[in-house]
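A.B. asks: These are the structures, in structure tokens.
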Structure 1
Amino acid sequence: MTIDTHLDGNALGGLFHEIFGRDMTGQHGCCDGCGTVSAIGSVLVYRGAGDVVRCPKCGIELLVIVSSPTGIRISFGSIRWLSIDHSEVSDVPTGDDD
């Protein structure tokens, strides 16, 4: 008997901040399996030896993230794209600093 327990993508907020240097839970990605576009905070996260990130609609594996003492390894499974909206960050250079 298996128990299907998962967290939402907000559980990876700290890890994504470490990787990308910003909050990523409001950013969006597209599932290559079903085409669903969803916020990172709404994906399904299954924890074990690593974090398996799945599409909230079809359940396909989007990412696998493994942390070790020497670093972080990310396997990009079926994530078609990941959007990072710079307009949501106040410290991104705009090029208007004359």
Structure 2
Amino acid sequence: MSFESEQHADDYWKENLRLMLSLLAIWFAVSFGCGILLVDELNAIRLGGFKLGFWFAQQGSIYVFLALIVVYVHKMNKLDRRYNVHEDHEEPDEFEEALEEEFGQ
């Protein structure tokens, strides 16, 4: 990864950390808040026959975590392109040649 300047590198990592911390805060709020702190209030609501507090504690935080991974990948790809440090800059032919050179096939 090569940045155009030291300032670009600093800006990139600041945005990366801001994104990561905001996504972790959402995950914490869902897993700890909905799964532990608000479980009694959420148990009054049923989802598929199960109490909503139980659902968040058992499965909801995992689904939210998976969704946050997808959001992180999408946002980081946009961030990488903005700072010109994306990984998909090679042409397919160059990639195949590099594989042949590396593995001799």
Structure 3
Amino acid sequence: MIFRLSQVPELSSLSLRDKQKVKAIALSMLNGKEKVLLAVCKLLLLTPFFMALAYFEGFYLLPVLLVAGLAYPLFTVPVEIQFALKYLDNALKEFEQGPE
């Protein structure tokens, strides 16, 4: 499984911002069923983590929320990359053509 955009060989020549743009283009190419499946996968990954937040109260919740906010992309980005890989070639072509 690919965890970072830098691990995608097709994007190795691009800067980080350009890699993120290509990923966004690829994700926009997902059909409706794939978008729903992506949302469900992310929800399944995050639900146990955020359910654990219910056990903290008061000021103890602040550091846990900070960790949760920082961990959110660590959980979701690899899933988004896996879904985007299917459309990566088309997204890269569209990115190279530039805005029309």
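A.B. asks: Assign the value 50, calculated as relative contact order in percent (Cα under 8 Å, 6 or more apart), to the correct structure from 1, 2, 3.
C.D. replies: For relative contact order in percent (Cα under 8 Å, 6 or more apart), the value 50 is produced by structure 3.
A.B. asks: To test your reading of the models, identify which of 1, 2, 3 gives -19500 for helix-only ellipticity at 222 nm (-39500 (n - 2.57) for each DSSP H run of 4 or more, over all residues; to 500) when calculated.
C.D. replies: The correct label is 2.
A.B. asks: Can you spot which of 1, 2, 3 the value 1.30 was calculated from, given it is Cα Rg over 2.2 N^0.38 Å?
C.D. replies: 3
Quick note: the coordinates plus some simple rules give every number you see, no bench work behind them. All values reported here derive from a predicted model rather than from experimental measurement.
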